[in-house]
1. Taking FRET efficiency 1/(1 + (r/R0)^6) of positions 12 and 76 (r between Cβ atoms, R0 = 41 Å, to 0.05) for each of 1, 2, which is largest?
2. If you work out percent of Cα pairs over 20 Å apart for 1, 2, which one comes out largest?
3. Among the shown structures 1, 2, from which was the value 42 of relative contact order in percent (Cα under 8 Å, 6 or more apart) calculated?
4. Using distance in nm of label points 7 Å out along Cα→Cβ at positions 36 and 60 for the comparison, can you identify which of 1, 2 gives the largest number?
5. Quick check for you: by FRET efficiency 1/(1 + (r/R0)^6) of positions 28 and 84 (r between Cβ atoms, R0 = 25 Å, to 0.05), which of 1, 2 is greatest?
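Read the figures in this text as sums done on the coordinates, not as results from a lab. What you see is a predicted model; the values in this text were computed from it and never measured. Cβ atoms are built from the backbone, for glycine too; each structure is taken alone.
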Structure 1
Amino acid sequence: MRVDQVILSVDRSLRQIVQALKGRLELIENIQSVIVQIPDTGPAATPITIDHNLGKIPEAYFFNSDRPTTVIDINKGTWTKTQMELQFSAANAVVTLVVF
């Protein structure tokens, strides 16, 4: 391949990257992550197993809840590529997790 063609290709690629960044990156599209809906966390301070099916052991998560709650990681060393265990301080909360 000729040098002038490589330069044009690199220039075009960099322009495309800048355009993508200007358009703001989407978390779900650019980081390996999944959204998990928990319709009811059950009784307060009770560990629950959550199926996330991320395909890797989660590093972390963001959460949103319909009521004030604290989330505690339970047995993080035993989390798997498909499941994790959490505990919520609020009873019967509706929670959305973004697991990554």
Structure 2
Amino acid sequence: MFVVLLRFTEKKDRAGGLMEAHQAWIKRGFDEGAFLLVGSLRPDLGGCLFAHGTSRDDLYAMVTNDPFVAEGVVTAEILEITPSRAEERLSFLVDR
């Protein structure tokens, strides 16, 4: 499982012009089954996503294709998590 932190850079003001392409990128991540959850970092710091069922290399390739990343609007940090315990509804995340 992965957590991807997308933190705004000094180019944050360019986000509006790239939002439609960024939203399409998010949709592809969900359609491909890699993204579990996407949301904003508060207060207005950027975004975060949870990914599962993909490799680190594939996720890295996917993240570099985010228009926000490609255009330097955000920096991306990929954190890999090995869940060892989860609430019943999230038990599919725990590697057995």
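1. Values: 1: 0.40; 2: 1.00.
Once FRET efficiency 1/(1 + (r/R0)^6) of positions 12 and 76 (r between Cβ atoms, R0 = 41 Å, to 0.05) is worked out for each structure, 2 has the highest.
2. Top value of percent of Cα pairs over 20 Å apart goes to structure 1.
3. 2
4. On the way: 1: 1.7; 2: 2.2.
Largest calculated value belongs to 2.
5. Details: 1: 0.90; 2: 0.25.
Going through 1, 2 one by one, FRET efficiency 1/(1 + (r/R0)^6) of positions 28 and 84 (r between Cβ atoms, R0 = 25 Å, to 0.05) is largest in 1.
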